[in-house]
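Values quoted throughout were computed directly from the atomic coordinates according to the rules given, and no laboratory measurement underlies them. The structure displayed is predicted, hence computed values, not measured ones. Cβ atoms are built from the backbone, for glycine too; each structure is taken alone.
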Structure 1
């Protein structure tokens with residue numbers, strides 16, 4: 001297993017990249033396309049892959065309530081990373097795919113990881129009708145509906161889920177009309193979301209199967225150098241409030257300062273960009289996770305909307321011990337707004 005992981009790390013990132021931003025995302029992007037301000041998004045084409053960019057993902061989280069009254073969470077992420085720009089035939093295709101899936105309850109967290117090479121049909125993304133897949137994990141849309149209607153499946157040791165997602169509000173574009181800047185130096189991605197899914201389906205976790213309902217959030221993002229060299233990781237929040245407003249916010253942690261933009265989303269899908277510094281994120285409590293001190297409870301303040309929240313992990317041990325390790329799990333929200341959501345935290349080193 002260790003040999004396999006090291007081999008994939010060598011394939012995914014040059015050895016020199018590991019000191020250049022979290023997971024090499026601050027490494028030089030020479031030869032790759034870069035995000036541009038003013039891009040006109042083309043759908044459904046932009047739902048598919050962009051092989052001239054180095055890194056890309058299709059990322060779905062769902063906060064769920066079981067028929068047993070318990071809270072659950074589901075994560076499904078497909079990543080594409082390039083050894084070189086462009087595409088090719090068969091094994092000559094320089095694109096590598098990998099995926100993470102997880103299921104979480106208050107007492108359990110199970111996750112799994114898959115790898116694939118492009119060009120042989122094992123993984124990929126099709127724009128119309130939309131389909132993202134790796135082996136038998138799949139996110140499948142309906143003809144003519146883009147990302148508005150999806151069926152989602154994944155499984156691993158100790159868990160599986162089969163979910164249906166439906167949305168009737170428009171896509172949300174983050175940053176400046178989908179140009180999402182990540183530092184004062186200009187590193188950026190193209191970034192949009194569908195944060196308004198209604199979710200139904202079933203989940204099995206450690207031998208127990210339950211019918212579930214809830215809310216889902218899909219992120220689409222691609223870039224070639226999304227981080228500055230000194231940005232060691234991030235803390236990312238996607239929050240669903242009971243009044244049907246939503247909030248996305250993140251803290252990119254740099255050596256001398258943090259970068260904290262976000263997006264406020266009204267019930268009809270109207271989005272408002274939150275400039276860096278307008279949101280204050282303060283860790284409140286840490287948990288010991290895999291030899292690390294991870295901040296699992298937070299205070300989040302956004303004065304422009306009267307937001308003052310406490311965000312609490314459903315399960316402190318929602319740790320994905322994957323190729324690149326990180327914390328990912330559902331959270332509960334209290335304070336000025338009640339609700340729930342997801343939190344992802346990367347770049348926390350062991351003692």
Structure 2
């Protein structure tokens with residue numbers, strides 16, 4: 001059964017010639033037809049590969065597995081965590097969600113009669129609304145929506161100390177690297193959004209960038225001048241002459257010179273400079289959280305913050321309000337003053 005993932009024609013597929021692998025690849029192809037981003041297809045592929053290993057090692061067959069078998073799958077994941085550590089609840093829930101979507105697909109194409117993935121019990125006792133990737137094509141059989149099988153703690157977004165960010169920035173030795181990091185901490189861009197930023201998306205005169213985020217949703221983000229200063233210096237002195245790559249940030253040396261910055265390349269930059277500076281908490285998504293936290297603390301309208309961050313849900317944006325204790329204390333004091341009159 002396929003348990004390794006390979007890149008094929010710009011997308012990702014599992015290696016193998018058995019029935020389950022074939023159906024998994026058919027599902028991944030279906031995602032591509034529906035214009036899911038390559039990053040999402042890649043994530044689904046690795047989640048399905050993980051499930052394929054479980055089926056192979058446990059002796060379950062995909063078309064005979066029963067709901068209880070998925071709790072065995074959760075226990076199997078706990079024992080197979082990297083470096084002996086138990087995987088995060090969010091990772092386990094994501095894999096279950098991926099497998100659930102695959103079985104929904106199998107029900108839709110009439111390979112399976114029903115979806116065997118169990119549904120988490122909901123406290124209000126009401127049926128979950130039809131939603132999810134294939135919610136519009138199904139009849140509400142077990143597995144649509146479904147909730148989370150593993151209890152997941154609610155954590156507030158982690159922001160960074162300004163000193164850590166300053167030390168990390170000071171250690172970067174190229175205009176390209178400084179521009180990418182500034183795009184995250186001064187513009188709230190995701191790491192993938194920084195890497196996919198095209199030259200045509202950077203408006204030097206208006207000091208804003210056009211960002212294509214999750215779900216191919218576009219937004220216009222204004223960024224402080226220092227970001228554009230670094231971009232200009234990078235284009236002037238570092239980007240290879242005659243480079244035709246559409247993406248703004250490219251590889252500056254080695255055999256892939258002039259190619260678009262990769263995810264692995266960006267991770268390496270962060271890893272090297274974290275080790276050199278001791279700013280171990282500096283990571284791309286925390287830079288984005290820091291941006292949102294500071295804006296929320298300054299009292300920005302949450303609707304405006306949601307637009308800047310590219311959040312699909314207002315609840316995601318609202319989390320940042322909790323990271324401004326001074327503002328909450330001021331609001332509480334003002335309310336108490338009114339009550340005490």
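When distance in nm of label points 7 Å out along Cα→Cβ at positions 88 and 272 is computed across structures 1, 2, the figure 5.0 traces back to 1.
Given a computed value of 0.98 for Rg/Rh (Cα atoms, Kirkwood Rh), for residues 192-239 alone, which structure among 1, 2 does it belong to? Answer by label: 2. Tell me which of 1, 2 gives -1000 when you compute helix-only ellipticity at 222 nm (-39500 (n - 2.57) for each DSSP H run of 4 or more, over all residues; to 500). Checking each candidate, the match is 1. For semi-axes √(5λ) of the Cα gyration tensor in Å, the calculated result is 27, 24, 22, so let me know which of 1, 2 that is. The read-out comes from structure 1.
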